[in-house]
Structure I
Amino acid sequence: MNLVIQSPEPLSSVHHKPLAALARGGRVEPVDAHAIRIGNASPGQRADIDAYCSTHGLDYAYVEPGRTLAQFGLVAMDMDSTLITIECIDEIADFCGLKKEVAAITEAAMRGEIKDFDESLTRRVALLEGLDASALERVYDERLRLSPGAGRMLAGAKAAGLKTLLVSGGFTFFTERLKARLGLDFTRANTLEIVDGKLTGRVSGEIVNADVKARTLVETCRTLGIGPHRAIAMGDGSNDLKMMAEAGLSVAFRAKPVVREAASVAFNHVGLDGLLRLF
């Protein structure tokens, strides 16, 4: 396998020899200033590599030689805490003084401690009843930021011919604006019910939970005429696991432990553009 080592800062050459020795690999090749590729690395040394990288704030991934980004056809992304840095529902709740309460439910749900995502979302949205809908615009304008490397990752994926899917347990208010802003191909999210300019505390239609995320990925692949093995899925929480299991490559981005353990690749330090360096 090729072993790709990445750093959020320029990767010092002092790491080259110890990493090559731990990997029991061959030639060390620079990818760019932030990454190297070690050829003919043994995946059996994963524990040693993991320990070294954890100590030095590096990310690593084993990648099949010859694999290219263009061999995939779709990159599917979670929104909150993946494509963007915030949890939108937590920030909306801040405008009615309930961020702490809502964020606690969000965190438990993402760690997988609340098994029923539908219930957790319903509970959180109910707390927003009566809030002026203008709060959504303020969250988008004042607080929503793209995750590091998001723009470069999307540009690289599009240049390689991949389509993009944003699938979220969050809200269409944000996914549709991001779709227009970033030129995304497909989106799926929950719709907040608004009556007379105020949130009712309910969502309209089917809740986008883990099963719906996975189904959306499969259906989008079918629309594109490709198998799910040609999809890349990126997420951070337990409700992304089923979607990630359907994909040919799964990326845990600054994710909860249960997601890091299940994913093909984990980016704990580098930005989303780390995806491009794998290939």
Structure II
Amino acid sequence: MLLGVHVSTEGRIYEAVDRAHRLGCNTMQIFARSPQRWRDSFLDSKDIEEFKKRLGIFKIKPLFVHISYLINLASPNARLYEASIEAYIEDMLEAGLIKADYIVTHMGSHKDTTESAGIKRLIEALNIILDKTRNCPVGILLENTSGSGSWLGYKFSHHKEIIGGIKDKRRIGLCIDTAHAYLAGYDIATEEGLERTLEEIDSAAGLKMVKLIHLNDAKGALDSRHDRHDNIGKGTIGPEGMKRIINHPRLRDIPFILETPKKCDDDDKMNLDTVRKMRE
């Protein structure tokens, strides 16, 4: 089972690998820089080499990098839109240096415009990014959202339209967040609902495009649209729903990354242990 968590890079970036290893992870996700600030520096070359060395020693792969929260590739604000594209290209190239396999990205907010206009801007941005990073092996994973505010990606028809508009699809894939799906109205807590959801994803983009599952229980009601995660088995998807996802024959070989609540360092261990016990 490929199982990991989103790991802190506090201190030196290579210390994140040690944290993942101590938790028994064989895959991991990080922010390569602050998710709340625009870039003010690049990673030190010695830190990059040490990071890659430790990834190899501890056999942690694939490596996922989550994009900054400030980036909005669907923004109608010209300055933010252009800055987001530039920052995304920088992040892609740096992700390539640390041997990341994929960058995970929310699909952006259309703000006070329409969903179709936001999707059009997102497609144009992704085509620019893919062209400007054509020699970079890092893939882009489009993550579904819970549908709060004006965020795109809360239904898989958005993914279908976006992927359809991308010229070079070779580095495009999907990240499915279980909490987001449930909170957006996909009843993956039930066997029937999970099967319907998987069929919709398969029809929209193809399940083969799913390269990562953000395995999170949901804090909130079905279709409540609020982005809140809960500990595995403690939320509204519940233990049976989470167990069914973890062991589903079409999902079980995909990497699982937990983004569950962290009040202390032991919380990751608790959630990882719960997932391992659920695994059949």
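Laboratory data are not the source of any read-out in this text; all were calculated from the coordinates shown. Every value quoted in this text rests on a predicted model; they were computed, and no experiment measured them. Cβ atoms are built from the backbone, for glycine too; each structure is taken alone.
Using the calculated result -12500 for helix-only ellipticity at 222 nm (-39500 (n - 2.57) for each DSSP H run of 4 or more, over all residues; to 500), pick out the matching structure from I, II. Source structure for this number: II. Work out the source of 0.95 here, i.e. which of I, II gives that when FRET efficiency 1/(1 + (r/R0)^6) of positions 221 and 261 (r between Cβ atoms, R0 = 30 Å, to 0.05) is computed. The correct label is II.
Highest-scoring entry among I, II, by distance in nm of label points 7 Å out along Cα→Cβ at positions 29 and 109, is I. Any idea which of I, II comes out highest on relative contact order in percent (Cα under 8 Å, 6 or more apart)? Once relative contact order in percent (Cα under 8 Å, 6 or more apart) is worked out for each structure, I has the highest.
Among the shown structures I, II, from which was the value 14.4 of mean projected area of the Cα convex hull in nm² calculated? Working through the options, I get structure I.
Taking mean count of other Cβ atoms within 10 Å over residues 93-100 for each of I, II, which is largest? For this comparison of mean count of other Cβ atoms within 10 Å over residues 93-100, the top structure is II.
Computing distance in nm of label points 7 Å out along Cα→Cβ at positions 157 and 237 gives 2.4 for which of I, II? Computed on structure II.
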